[in-house]
1. Out of I, II, choose the structure whose coordinates give distance in nm of label points 7 Å out along Cα→Cβ at positions 29 and 309 equal to 1.0 when calculated.
2. Who wins on mean count of other Cβ atoms within 10 Å over residues 85-92 among I, II, i.e. which is largest?
3. Could you tell me which structure in I, II was used to calculate volume of the Cα convex hull per residue in Å³, for residues 261-316 alone as 100?
4. Starting from the value 39, 26, 20: which structure in I, II was semi-axes √(5λ) of the Cα gyration tensor in Å calculated from?
5. For structures I, II, calculate distance in nm of label points 7 Å out along Cα→Cβ at positions 5 and 181 and state which one comes out highest.
6. Taking FRET efficiency 1/(1 + (r/R0)^6) of positions 205 and 325 (r between Cβ atoms, R0 = 41 Å, to 0.05) from the coordinates of each of I, II, which one would give 0.20?
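No lab work stands behind these numbers, since they all come straight from the coordinates. Because the structure is predicted, anything quoted here is derived from the model rather than measured. Cβ atoms are built from the backbone, for glycine too; each structure is taken alone.
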Structure I
Amino acid sequence: MENQKVTLSVIKADVGGFVGHSSVHPDMVKKAWSVLEEAKGRGLLIDAYVGTVGDDVNLIMTHRRGVDSEDIHSLAWNTFLQVTEVAKELKLYGAGQDLLSTAFSGNVKGMGPGVAEMEFVERPSEPVVVFMADKTEPGAWNFPLFRMFADPFNTAGLVIDPKMHDGFLFEVHDLIEHKKITFSCPEEMYDMLVFIGTPGRYVIKSVYSKTLNEIAATTSTQRLSLMAGRYIGKDDPVMIVRAQSGLPAVGEVLEPFAFPHLVAGWMRGSHCGPLMPVSMADARPSRFDGPPRVVALGFQLANGRLVGPNDFFSDKSFDRAREMANFLADYMRRLGPFEPHRLPMEEMEYTTMPEVLEKLAPRFQSLDDEATRRVEYQPVVASDVE
């Protein structure tokens, strides 16, 4: 097995919420496990784990078929279809909502499910962290990935570890124009921040070590509303991060989440709120369908076998982050329908906003029209009011 590449694939979908959008029914998880276990039995997978966050089912799989394998994507698609049938039997909300098509076309990308995959040769010790988020979008990973791989105030290894001192390459995708660009950090850090500070459009897809010449992190980048042309739920992204030995230590990978940064999503995918780090057991967003949650599952890879998980955010040292997230949730909720709690106008494109604008369009008058600039005040007297 030495020097043989292993592929780690994380494929997720929301195919039914229990109750509402809060969690996944145990029968759905049981069905997903049974399908993946059968795939292990016939040699398609080396190992697998079924994780959940909010109403999302996350398939964590190892195999030797490479990235974008039709066999692996077909397995994930069929798993979600079977889990959807369970959701339909239980009359769960939004059964199959992330499956935008009824027919598999060789790859689940563009069909609804989120995908993060990487292929690499296992090191003597190969720790990986799988992050799973609910009620937010793929741009939610921009801030923590920047902190992990470019901020020495977060990651001491950027200063101390000779294998990290040269920095990392960041592959950034423009989700609107369907383009990508790679930034070399630290020398192009300021240029990169111009873009990734707009996480609704520019998203960090992958990070690579310059010294090791290997992939270090990768994310899912699909935007459901852009694919479907309507609002059908937030994207609930996933992310894989390798750690140690020339890469950030596990503690440096987790440290950004000690600060619950604000992300887009929450209720109806139309609000801004704090990303709360929680254990998998506590990933049941219910307050205003939130606030957004993130789970971190740590695994040791051993010849492709998933040793774990270590449910990192169950650690009490993240209690302060959860307390801060609840405080921020209180603050943002008091703003109600006003920005910055509600997302900016351009982010509301796939909600009812266009319908309201179309209905009221005839009533808008030009401020440059002399006739409309004059407003005649007509006082209302008591006799006019019935």
Structure II
Amino acid sequence: MFPKRVVDRLKQLPTPLYYYDLESLRKGLAVIQAQSSRYNYQVHYALKANANLPILAVVREYGLGADCVSGNEVKRAVEAGFTPEQIVFAGVGKSDAEINTALECGISCFNCESLQEMEIINQLAHIKGKKAQIALRINPNVNANTHKYITTGLEENKFGINLWELESVVARLENLHSLVLTGLHFHIGSQITDLSAFKSLCIRVNEIQGWFVSRKISIPHINVGGGLGVDYQEPDKNPYPDFKEYFALFNQFLEVRSGQKVHFELGRAVVAQCGTLIARVLYIKKGKNTNFAILDAGLTELIRPALYQSYHSISNLSKPDGNQPPVLYDVVGPICESSDCFRKAVELPETERGDLIAIRTAGAYGEVMASSYNLRDRVEAVYSV
């Protein structure tokens, strides 16, 4: 899992901290690049997963674009060296200020989620004397079979334009002269491990494309979103998803029209496994039914277990040999919330104050979701050398 030299380095550093293995990140990106290029697909990296500049620098090396969901993410993408042509701006609630930021940057596309949003972008682009390229984010009503908090493609979700709205949206678009329709955008959810959901998406996209073709509307770009899940259970065994099967599925089932470019927006699948939350044991509390290992990291550093009841692999780096019989611990943080628990009944060697604990697969939706609740300090990020 971690070479001795890395553990020795981490032992010298104050905790908690985020540790990022950039070599692991590069290996995954090389596979993404190799497999997506087989079909001439364009992959954009979703900054919402992790927006650290050293991470973005590596991502950019491999030719990925930037998928942003806020004005500050657009600014960060520009700061990281992505060209305006590589940047797309999604999100269900873009403010006027954020739209103006993106217009000034000259980004390649706004993924629009409602008719009212289209009208506002048209108005702001007209004031600036610009033409804004847009894609319609269409809600395909496809079940991603994932956690309800990260499902985005059902009619009950807040995201996207519903199928029954398409006629009126397209009719109104004819009078929005500062907008140029260049694409269709779809996204059905996150942490999707059942690839049949993507097959269902392809079938629905084909049907929706047929609707536009029947009206002689040309669509140069199709964005099928992201959402590909990772293995939280065994991060060492599966350091990244099966990108070969993932891209091959779209090649098999998505009907691409002549001259169309297909886009993806992967976030978690790119960076999740390269990041680990490193913490120290502050205290051990032994009870009749439960032992607690209380760490110096909590939900302020990794909120996913509290928010999604998510699983993360946990190990004791100070006792890696595994010769001791395991003891069960509830691994918890110091925050004044009962939900501040990383996992219950974790098998660890007998653990003591000062031991170094690794909480794996924290590269995505870890540091970016951190908070200063309880007035805690924000913690540092450390990168492999």
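1. On the way: I: 1.0; II: 3.7.
Answer for the origin of the read-out: I.
2. Values: I: 16.4; II: 21.6.
Sorting by mean count of other Cβ atoms within 10 Å over residues 85-92 in descending order puts II first.
3. Values: I: 100; II: 120.
Label of the source structure: I.
4. Details: I: 39, 26, 20; II: 41, 21, 19.
Structure of origin is I.
5. When distance in nm of label points 7 Å out along Cα→Cβ at positions 5 and 181 is calculated for I, II, structure II comes out on top.
6. On the way: I: 0.95; II: 0.20.
Computed on structure II.
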